[in-house]
Structure 1
């Protein structure tokens, strides 16, 4: 991957990778969120994260307004990795799960998923009707992210930080609200689904429904915690993703 590729932020290199892992951030999230996870992977795992426009080093770039648009823009950066005979694991949390799934569907149309795997986290399956929370105002957005527990309360209370953060949240929440996945979409790729047992947005059955979206292997892992359960269990999450990377799964 070219060093000047803005969509991919390297987090851990490997000269001769045994597997590649690419994280897709949640709404309002950035690539740096996954740096603590990258450090925990075994040797020979190349780990990176997608960096959406409008945040961190891409601050000032125009936002992409839809989940589908994000996938369209990410896929060109993935083609070379997907064509290599090395497992490529797309890992998405919350909104990132939808972007990863849409990216995989696009790679599949190009015949580039033979070595791919998908890990979805904190997201209901596309076939499950979802109630979109009312997040039409800034206060509703702030109340929602506070309820999910993924953002430090001190950040939410800081008006200067929120002036920077709110445009990102507004864009991403609109993208999630407008997203209409194909309820019958299926990939021929192993899928690992991770979910928290107290996630207020995703019930166990809604997570388990991802099984109908793959014609390859499926595994569901329910971990203790809420929507951002993965931050409480980084070692377990990394182990499960690494196992997925090494699984034949077909």
Structure 2
């Protein structure tokens, strides 16, 4: 909106959480993102809830009302409220439902002849609004429908890439560090670069990269593979090349010792 509207269009974003992208970013990365977008002319109100719209008497919105009673002038309002599962058909058919249509690891509903996947289904406590886990559900269900017995669908980490032009961001895993995490981080506010890695017992469980995200996919691969990165822990913040060299050397040394034994 800011790019298409030009300088005359003032864009404000209201966020219920105290920070932007609270499910993907920690406080430091969220603040970097907010600062970057503020420099592009956007205004942010975090920790607020929209409770009402005011019209000018002619059917045109003129302001929004917040839960704290404050009113903000507005000519246009766009709601981005996420995905709400449409499970009405399943409920009408008598299928077991909670927040969505309940399915098991083979995407089977409470009726063994009916399957569900995607935004309308609920697996364990999870519902869906991203395409990556749905593609994995498709693979499982396709195999089932072909008469095979595939491994059960299971939740897996997904990586987030920001789709705002010019803003480089890559994140996966836990947003907040837990007491058991070994936290590595690097911050260069002058260049807008930030990296935070969460480790547990030598294995990478989460990462947030802002600015320089070149090594994000490599970090994600190591997390999915549960690679023991203890040998290269001191180099992880510097990216893949040096860390991979140390891992290769460590693996070669371990093989030589086993061969000698």
Structure 3
């Protein structure tokens, strides 16, 4: 990694209680940032904060009051990593659950927008800010049974691209990191069991949360004039959302 530019700067990570969010807190702390871990499961964030010497704050990105309280408690911040999100179900469009779709949109899209609005003034004040959004290959690809999630992540992609244009001319970088198959709690939550989640990765060496956290840490430690705009990360055995080579 290039120079650790985190010294004396604060980095906020949402969805930090597990998976990529937690791994990102560790990676940014190692890069010298003062970290703030936010999530609904704040007890997990508190444990993580003790581990890395950072702070933990409760955060529900779907609740306006929670986001406002979080932003006030955070104070100054230079880097915001939007990791909160998730998927529900694998229904076909004809069997779609509107409530599940609404929940995915509320978390992945509205939650991102709500936190961005709340923290942007502080990011601006830093004079050298960076907004990182955890997207997905589902933001530009589709697959059967994934319409609700891909619709939400396509919306996230649109928000990030718009954000990039709107912040042009300001000293704020915008990066979207779009992972393919990553083995975390994501599939357990989506599919409802460890057994079902394990089948997703059969015959494949998937990415880990640490792999994605390394990419995020690399992006935010580049010189201020360098913006990794859109980074796609997949395991070698995955060509796209619908084509995966599985060892027999």
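Please treat every number below as a calculation from the coordinates, not as lab data. This one's a predicted model, so the numbers in the text were calculated from it and none came from an experiment. Cβ atoms are built from the backbone, for glycine too; each structure is taken alone.
When distance in nm of label points 7 Å out along Cα→Cβ at positions 90 and 202 is calculated for each of the structures 1, 2, 3, which structure yields the highest value? Display every interim value, and only then the final one.
On the way: 1: 1.5; 2: 4.2; 3: 1.0.
Going through 1, 2, 3 one by one, distance in nm of label points 7 Å out along Cα→Cβ at positions 90 and 202 is largest in 2.
Out of 1, 2, 3, choose the structure whose coordinates give semi-axes √(5λ) of the Cα gyration tensor in Å, for residues 42-129 alone equal to 20, 17, 14 when calculated.
1
Assign the value 114, calculated as volume of the Cα convex hull per residue in Å³, to the correct structure from 1, 2, 3.
Of the structures listed, the value fits 1.
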